[in-house]
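Visitor: For reference, the structures are reproduced in the following blocks.
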Structure P
């Protein structure tokens, strides 16, 4: 019985990791969409998400965001992130 129990635990563990990674990737895609959200907190989360993805597409998106952002503090954060991203590329 203990061998069967160990296999159930292993399958459950691997299934949990797979489900967790699916949920995590979905949340990350959602954060990118929230860059132009009405919610300030969602925009901050989206900037944090984009910080880890230095691509040309991210730089273009950040340029549009900096031009659009109504709050000065988030606009400056986006501009700083854009400068860091451009220097990394």
Structure Q
């Protein structure tokens, strides 16, 4: 099937934001508890898709795989950009 490059693809995001936020915070905490830099590890996961960047401590690796990477990126951008007065 040929894609039409003149149209924008719209992603449909489900309303699981609270659950996704909790997962991100739980994964962040698990990485921190194990002595990793959570920002670096999570960025590595988001860029590569390799779950080995996420510790298995407190089931964090399985938790992060429950959320699609594009949803994580959307959540991070929303959090970062919300409330910005210069935009």
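All of the numbers you see were taken from the coordinates with simple rules; none came from a lab. Quick caveat: nothing in here was measured; it's all calculated off a predicted structure. Cβ atoms are built from the backbone, for glycine too; each structure is taken alone.
Visitor: Computing P(r) over Cα pairs in 10 Å bins from 0, in percent gives 15, 42, 27, 13, 2 for which of P, Q? Let's see the in-between values first.
Guide: Working: P: 16, 37, 19, 12, 10, 5, 0; Q: 15, 42, 27, 13, 2.
Source structure: Q.
Visitor: Compute relative contact order in percent (Cα under 8 Å, 6 or more apart) for each of P, Q and report the one that scores greatest. Please report the intermediate quantities before stating the final value.
Guide: Details: P: 20; Q: 25.
Sorting by relative contact order in percent (Cα under 8 Å, 6 or more apart) in descending order puts Q first.
Visitor: Quick check: 2.0 is what I get for distance in nm of label points 7 Å out along Cα→Cβ at positions 52 and 76, calculated from one of P, Q. Which structure matches? It would help to have the intermediate numbers written out before the result.
Guide: Numbers: P: 2.7; Q: 2.0.
Going through each structure in turn, the value belongs to Q.
Visitor: Figure out for me which of the structures P, Q the number -16000 belongs to, where helix-only ellipticity at 222 nm (-39500 (n - 2.57) for each DSSP H run of 4 or more, over all residues; to 500) was derived from the coordinates. Before the final figure, lay out each step's value.
Guide: Values: P: -28500; Q: -16000.
Working through the options, I get structure Q.
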